[in-house]
Structure P
Amino acid sequence: MSDPVISRRALLATLGGALVTQAAGARTRPPSSTPRARVIDCHAHLRHRSHASWRDDDRKLIEAADKLGIDQLCCSLLTPVKPATAEQFRECNQWVAEGMRRFPGRVLGYCFVNPGYGREALDEIRRCIEDRGFIGVKLYNDYRANEPVVWPVVELTIKLRVPILHHAGHPTWLSQPQPHMSDGGHLVELADRYPEAMLICGHLGGGGDWEWTIKALRNGASVYLDTSGTVIDEGMIEMATRMLGADRILFGCDMSMTAGIGKIRAVTLAAAEKDQILGTNMQGLLSRRGTA
């Protein structure tokens, strides 16, 4: 089956209103005997409190999720200046814990750490997962995914039965270089070492060579791919689904809300495949620890 021809301009021009109408209609229709599958955004962020608008921005995130039919958002909070110190990532995780309490059942927390802090990073992961009810770990570009400094973090997530969402990609638009940024190949190397780990490669639509990313991940059968990013190229989601399987694709927005959900809603996939991507796959990862 050939990829459908979807104009990016046409998609963006009509998507927002259609999705809001769809979500509003879902709230007014009589209950169906077949409940709608839960929609889980696997890649979201709360606002750092160095921004005066952080409280309103977090509220608007939930309001956007309501309008777009997103049930839960897996959120981390990153430091504006990187690499993060241990004090800074602990502060970010404290704020995420507070966000989970402000929006119970809607915000699910990722524990953000810098693996270079060794024992402090591991202690913070244990605290967040075991004591605060976080659902996973977020790693950024402090180190590439295949570097040995990352291995203790991966080993702990295996023990705790939680996923790692890893910042990744080949973007060409960055204002500052990210020399330690991972890509799909690095995630595959990590998966070869730890096939039992739940690894999520971020940003299929984050810019750069997304086709290369999909092809690289064919060699890492245990690595999931999230769809986040503003790029909505024709055939992108279809190619990922065809080459990796719908069971390895996770819906994510990374704050690009309408584009994030639109690229899944608009493509030509079977309803069961869309349900897998939009939430069933992530729900399966969460169920391994019993947090689904």
Structure Q
Amino acid sequence: MSSTTPNTPAALLRASPLPLLEARILLTHVLDWRPTQLITRSDEALSDEFVERYQALEARRVAGEPVAQLVGAREFFGLDFEVTPHVLIPRPETELLVETALTALENLSRPRVLDLGTGTGAIAVAIASMRPDAQVWALDRSAEALAIATRNAARLLDAKRPGGALALTQSDWYDSLDATLRFDLIVSNPPYIASGDPHLDEGDLRFEPRGALTDEADGLSAIRAIIAGAPTRLAADSVLWIEHGYDQAEAVRALLTAQGFAQVRSERDLAGIERISGGRLDT
């Protein structure tokens, strides 16, 4: 290593072209340190191996790879989820879906919950962690995603939770689900970006599984399938909530109303965007 190459945490962070937060996340990952140790040990000389490993990740981030994929994890609803290129990276705005789901379950004992297109399992695991009595099913058509969701559930949930282990099933929406099951709540964060949307070729989305992002159509085909199939899968007086795009709330509300849902409404995320829509099935 050249004498001019930074070899302390403080020097590496000063020299980094990345935003400070991202640089700190990558460096704590490489060093296996707590964030506070970057302060208390900021002038500690690092070995060439650690510097090279950090700079390799730094270069990959500069090239666009998501931080979550580089460190293999992303925090969601206070839980640390394993992330790989096979799954959508959990995002803060999706926590609104979990919060709304938990509110819908408040007065129910041992509710049955179905998460469609579970990916990392973030939504299902977050609900199950907050409602240990809930029986939770999580479906995804991707075997790779289900393997990750299975590991996340095993690591993050109490093996003795009253609701039991998550029921993880490979399925294209409802297709492989036991037809006799009825749920008190269905939630989903399906692919809702329209084919040809320029965002698919920008930022982190370039590195995430395309099938988890777009339906390769108008962005509403997966949402239509979920809403159309929900009435025969929901118990009486049960609810459905779906995450969707920033400009899709009106269309999703119309689909819910047409399918017989009542009390249809949308909820806004912290950015003020109508991020999720849902309704109640009375019969």
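At-a-glance table
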read-out: Origin of the value 1.1, where distance in nm of label points 7 Å out along Cα→Cβ at positions 167 and 183 was derived from one of P, Q; value: Q
read-out: Test item: helix-only ellipticity at 222 nm (-39500 (n - 2.57) for each DSSP H run of 4 or more, over all residues; to 500) calculated as -12500, pick one of P, Q; value: P
read-out: Value 14, calculated as relative contact order in percent (Cα under 8 Å, 6 or more apart), assigned to which of P, Q; value: Q
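We did not get these values from a lab; they are worked out from the coordinates using the rules stated. Predicted model, so just to flag it, every value in this text is computed and none were measured. Cβ atoms are built from the backbone, for glycine too; each structure is taken alone.
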